[in-house]
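Nothing in this text is a laboratory measurement; each read-out follows from the coordinates by a stated rule. Here the structure is a predicted model, which is why all the values come from computation and not from measurement. Cβ atoms are built from the backbone, for glycine too; each structure is taken alone.
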Structure 1
Amino acid sequence: MTSTDSFVRALKRKPDKVLPSTARGCYGRLVRTLLPTPLLLAEETGRRVVMVMGPAALRSLAGKSPYEMVVQVGHTQEYIALKLSQGYKYHLVIFNRPDGELRLATWRNTLAIVASEYPQAAGMLTAASRELKATSFAQFEKQAGFSLAEVDQNGSSDERYMTLDRLLKSDGSTLSVRRFLYHVTRLTELYSGDGYTWTHDGRRGVREYVLANRAISELKGSRVLELEIALPRGQ
């Protein structure tokens, strides 16, 4: 039996805790999709970089409801409600440690992998790196003069939605880079760059890692569990 089989069995029993040995070598990601089952770790058009959980983070999901799991990895209540209203379903994808580069999701590591996956924008990312780390998301949004979340809901039809092509044609400012990271690589308002997720109410969540997006079928020992998300009352 693979380590992912053991972990899935333990998680389905819904204990409050999972032994460290049970999750050893397991990584995972919460994936949303309109398909019956997800095909990629992230299915957004143009998405080449994703965040995943390590063994300790997966263990911490034990005993939590599906909604609590999604919140813990850094999704806002509003974002979850929006995606459910659009027909998306969430799945927990579990797999053995992937081949290739896997790094703790700090600003330095994340920008390095984003630059390697979007080489056309590497120069802009390097130039903006120091200011990205030093400037809060609220400050960037104040500079923009509009809500990035609202633009994100509109999608790429909104000219303010910063795609890769628009970034390459832009002034290359740090604000433009931050908007690209928000819309295309999903570094949202809850991304802190310290290697951990943060919840919408300011609690530190779980350690997260960054790697290149890939097909789930390519991941060793991959297992997919559909999650039934129940929103809190009033959402």
Structure 2
Amino acid sequence: MTTPIVVAMVLFPGLNQLDLTGPYEVFSRMPGARVSLVAATMGPVKSEWGLTIAPDVAFADAGQADIICVPGGWGVNEQLENEPFLAFLREQSSRARYVTSVCSGALLLGAAGLLTGYRATTHWMSLDLLALLGAEPVEERVVVDRNRVTGGGVTAGIDFGLVVVRELVGASAAQEIQLAIEYQPSPPYESGMPSTAPAAVREAVLRAAERSLDERRRIVERVVARR
């Protein structure tokens, strides 16, 4: 019998559901994969926009995963100083084949000390914070550095998932999944990155996120100061 590839996707309050569900869709179709949602408790977890997600297993009962995947979202801010949460990431990552994140989930890997000396990416609004946490920030959609795989903001989770599948089971399997989910993005605007979005659009997005971004920076600075 073939040993399954165990994928643990981490839940926490205020996560971005697409950071989670994009790669969840991809990983669930990966040959030999067994995907589980893990959380601190078995209670339902509400995403940043209110979607409620039920975990499959609590941290205390989770076995060792081959892939640990951490999504992002504004709920990251609260978890950056949550030592039991970060300890779980460290414990899993010590024996996982791949340690991964999507969007600002990379900041949680960084806060746990798991990106020191690694190239990594995250959402463009938080990219500069990776350097404070010991990583080398890279402005790319998906970054692979040894057994660390990080995806950029939100929608990059699907691209990220396909890259991880390629790394584990090959390009053919990744392409079959891409076709099965008809992943051929063709957005109506060239506003997906700050370098291509109109200045007014970029400024509006930054204004809307200003308070949460300021809080995130203060928390990251506290995390770094305690090291």
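Can you say which of 1, 2 returns 32 when percent of Cα pairs over 26 Å apart is computed? The partial results should precede the final answer.
Values: 1: 37; 2: 32.
Working through the options, I get structure 2.
Look at FRET efficiency 1/(1 + (r/R0)^6) of positions 180 and 204 (r between Cβ atoms, R0 = 25 Å, to 0.05) for each of 1, 2: the largest one is in 1.
Consider the structures 1, 2: one of them gives 34 for relative contact order in percent (Cα under 8 Å, 6 or more apart) as calculated from the coordinates. Say which. Here the read-out was taken from 1.
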